[in-house]
Structure P
Amino acid sequence: MKLSLVACALQLGFAALACAADWPQWRGPERTGVSQETGLLQEWPDSGPGLRWKAEIGGGYSSPAVVAGRVFLQTTQDNDEFAVALDEKTGQALWQAAIGKVGKNRGPQYPGTRSTPTLDGDRLYCLASDGELVCLEKADGKVHWRRHLKTDFEGRDGNWAYSESVLIDGNTLVCTPGGAVAALAALDKSTGDVLWKSVVPDGDNAEYASIMIVGTGAAKQYVTFLRKGVVGVDAATGKFLWRYDHTIDPGANIMTPIVVGDRVFSSGSRTGGGLIELHKTDDGISATELYFSKNLGSGIGGVVLVDGNLYGTTNSVMFCAEFATGKVLWTDRGVGPASICYADHRLYVRGHTSDAMALVEATPAGYSEKGRFQQPDRAKSPAWPHPVVANGGLYLRDQGNLLCYQVGSAK
């Protein structure tokens, strides 16, 4: 499903239609960090792509969602968090709605909103870092229902508060309260009514990853990274099925897993990356490790899978590795630790502390940079929000600012 930029532009005026190049949730259309958009610049000039607009939005670490001519994101103002809608063409603010409070940080202080809004039809779903979950009207921010992961589910968050971006699967919203009562929970997306609560053995705190779907039909599972490892639960009932703990990071489990068929890749920046394969047994589901590599330790910046190869960054280098075997094909210092997404044969690599934004060819042959620029007036905080590519625009969140660069070709 590939639409030209012209077709996308024509669709932006109709709220009911979504363009193939939209970015409706955390890590894009399929939660993989991969865009379906084509017709993008394959190289950047020395000065980098042109700036479309810059908007002051309030603080935080959330990345945006882009749907039907609007940009949606979460912001922090003092101790409160808000959902905000902007005009995609100009960055002009359209509406703002309160969604909750700033969650407490236990340890080094990085307060502020982390989650990306999830867009579905005429509604969006936002999770504040204190655990308040809100369903809003896309047109004007009107609140339809609220739940609180701590008070309604006895939830337990991680040291840096709630960070996940909730999953919408058909009529179901799936989230991660954490704790002994509901490590995961499923709600009716229209009403917020509880469908099931998933009890994980020994309880398990929520961490910072977001839920992925494995399988279909009766074999469907929801998979996420909790404090004690990656877990899978039955999608229909929430029944606990399996856990994989080799990639637990002693500090924070952050990376949203990569799913291909019955295989799941997870990683911790201080430990390494591992691939498991899921098998049905007489007792349920078993998770068999296919490989583990200390060289594939990625975390907050995420990993993308392109043509059978994994691309990500560790604490020191960028890497390319075979998904099936874990074999590292190349490494390069690149821009250092970075957040990453992919669109139209290119990796968009944003340095966490280097101020650099690089365009890199997605090829197993070696690291090949096709452009780089230094973002001006960078905030002092690390640039952890993932870059987003949608409708010819590159979106970079920098604490109180959102910048949109023109990366679509001139035509």
Structure Q
Amino acid sequence: MERKNLIIGLFGFGCVGKGLYEVLEKTPRLNARIKTICIKDPNKPRSLSSEHFTFDKNLILNDPEINTVVELIDDADAAYHIVKTALQAGKAVVTANKKMIAEHFQELIELQKKHDVPLLYEAACCASIPIIRNLEEYYDNDLLESIEGIVNGSTNYILTKIDEEKVSYANALKDAQEKGYAETNPTLDTGGFDAKYKLLILIAHAFGIIVKPEEIYNIGIDRLGELELNYAKEKGLKVKLVAIGEKNSDGNINAFVMPKFIEKSDKLYSVDDVFNGVKTKSFFSDTQFFVGKGAGAYPTASAVLSDISALSYDYRYEYKKLNQEDTLELDNSVLLKVFLRHDLEYGNSFKLLFDDIQETYSNRDSGYIIGVITLENIREIFAKQGLESSIVLFDLVKKTNSQIAKGIRVQHTYA
């Protein structure tokens, strides 16, 4: 198949935009060139001459020669209007904005269909790891059971610094900000929201289910304290922020983001620094593992470049699983084995929310509970304002049908 000639309008010229420009300059065989770059700040120094830039988005969106829009800006609301207008104008779009996609997923799918143009967003999930394309193509006919992974490079870098260099959370965060891995306001990453947006996209391609961001529960690493970090150190565990999507025994989907204790036998244990790692489990191919850099200019630019290359061959997501007859739903009734740190005054009331308690501990300031609890009850705990509590997942808890019928809570957990 002959490659199409792509004339690109680029929005944003930060780290990723510059990285993409440099990579495209080095790969002329793609038949893709950037005609115009739209930027926001006229006073910021640029590495290219001024003729490459514009401050008027309409010079790209209304240019009939430009057939491809690449959106690489931070503002999710502005990105939405750019992407929507580009699709309506019949232009193919590549974006890395996971928040924008997650908040407007269904509408963006309908716009692609209505205007017969593709929207690709591999760079929105896990940067250099081609996980979306694999979920779309490789697992098209396989019976996918679960997807689990470290999908945020910023938090993984912070947790690696804490684990390996024994620095405080505050100092690790500061270092991540200085290196450009975390924003000045890091809540999107450290609060688990970035990972949630990515998980939302991944479960759509993995299981054919579209949900709203508020339907997926997320707890970040910004609540972590010395008690649980010391527990991990004593037990030879690592704490990682993990996104989990799993089909349960009822055929529905459990999906959430939470810090998790990782054992040495787990593939995710060795995923450190800004790397991402994703595990898939399916009926035929069993467990597979993907790993690659999840942050930085070039890893993200490589994913954008891959989408541009795919567009040159008229590739688009078919969303086959979204069109399947079986309709899946999100289920928050999943049982989890967890480590819950709590203020002493709340310990007894929190115990009542557990289905099973295996260990408790308290000192002068705080305590912890290790036991089995539903995701719904975890949400109830963290709905209380002003609590100095945190939670770390051990694993999901599996129940057999006979035990469910008898109301017996199961102690067995599985990876």
Structure R
Amino acid sequence: MERVILIKYGELTTKKGNRNFFVQLLYKCIQNKLANYNVKIFKDLSRMYIEFNDKDLDEILKRVNNIFGIHEYLVAYKINTDVETIKEKVLEIVKEEKFNTFKVETKRSYKEFPINSQDFSRQLGGLILKNINNIKVDVHNPELLVNVEIRKEYTYIYTNYYYGLGGYPNNTLGKGMLMLSGGIDSPVAAYLAMKRGVHVEALYFEAIPHTSINARNKVIELCKKLSVYTSSIKLHIVPFTEIQEAIYKTADEDYVITIMRRMMYRITERMAKRRRCLAIINGESIGQVASQTLTSMRVINSVTNYPVIRPVACLDKLEIMEIARKIDTYDISILPYEDCCTVFVPKHPVINPKMELCEDMETRFDYQELINKALKNIKTITITEHDKNEFNDLL
């Protein structure tokens, strides 16, 4: 029997007139992810089918599992649409399974098939009961669910399925510029934005010698983890030392973080425009730290008119940590290498900053010149999932 991987779209099927656009993007994403395998991919508006070599199945399933836009995926047996052939193959398949209870579910999209779905499910169930001992039907919570999808040319039979990541295919909705630190929150924010079809580029602020090469390498490793869900990620490394030192020398101590974040937003907006990104993305979560109170977020956000997406804004820390473990970024994020957001944290950062005080402190140094200099000296690297490059040329 020939086997195929069957892809179900889920949310993409709600797009009505735009469905073909989303399906085509998903098709391209799957093509890119499986480019190194000998596969054939066929699609229609409700399903996608992948023909494969059996030896590659496990690796292909791992890759399919990391593609946004897929609601469910499964390995199905593909046979001719014929009553006796279907019965024979169903019995052959279930004899390879271990179970005590089962249910047969038939979907008949080919209406010229001579038996309706409900009656054919009963016939198949009776056939299984007659040929396998010590089992029974359970229509509510079966150990084995036998699915039979009857189409005109072929019928597909499968017993197990897996939930995909859902969401939209990568780059469905354009690019966003991610403010990526080495912490737990921003990689999770990136993952959730990518799930909604946003292609992410990342901006990392480093302040050598106050931050270490280890902190940069930590961010590179996070990008490798995130690139599993796309083809590659561009990481833009911003030299932030002079700006941070100027802030520390001129601003009131309790306002250091607020002024620093305002500078980061200004740089991120400029870089987003340069890279034709449509929004800024970050890992801010309401109330988690002093710069993420609503008052602080308003004062910091006031320096940009760009849309700012905060995917984890209303999640608590435990929820964010759970997603970080799921996407395998948590263990990297907790490595003890400080980034520039933590290296100069004051003892008592202001939680209700005043806009006019921020603007006054910013007149104490020429931040525009420093921002222009930082933007001129940004270094950009492209990171892929299995990248072996150590990026030593950035030293």
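Any read-out appearing in this document is the output of simple, stated calculations on the displayed coordinates, not a laboratory observation. Predicted model only: the values in this text are computed from it and were never measured. Cβ atoms are built from the backbone, for glycine too; each structure is taken alone.
Here semi-axes √(5λ) of the Cα gyration tensor in Å was derived from just one of the structures P, Q, R, and that gives 53, 20, 18; the source is R. With distance in nm of label points 7 Å out along Cα→Cβ at positions 74 and 370 derived from the coordinates and found to be 4.1, which of P, Q, R does the value describe? The read-out was computed on structure Q.
State the single structure among P, Q, R that was used to calculate percent of Cα pairs over 19 Å apart, for residues 114-209 alone, giving 51. Answer for the origin of the read-out: Q.
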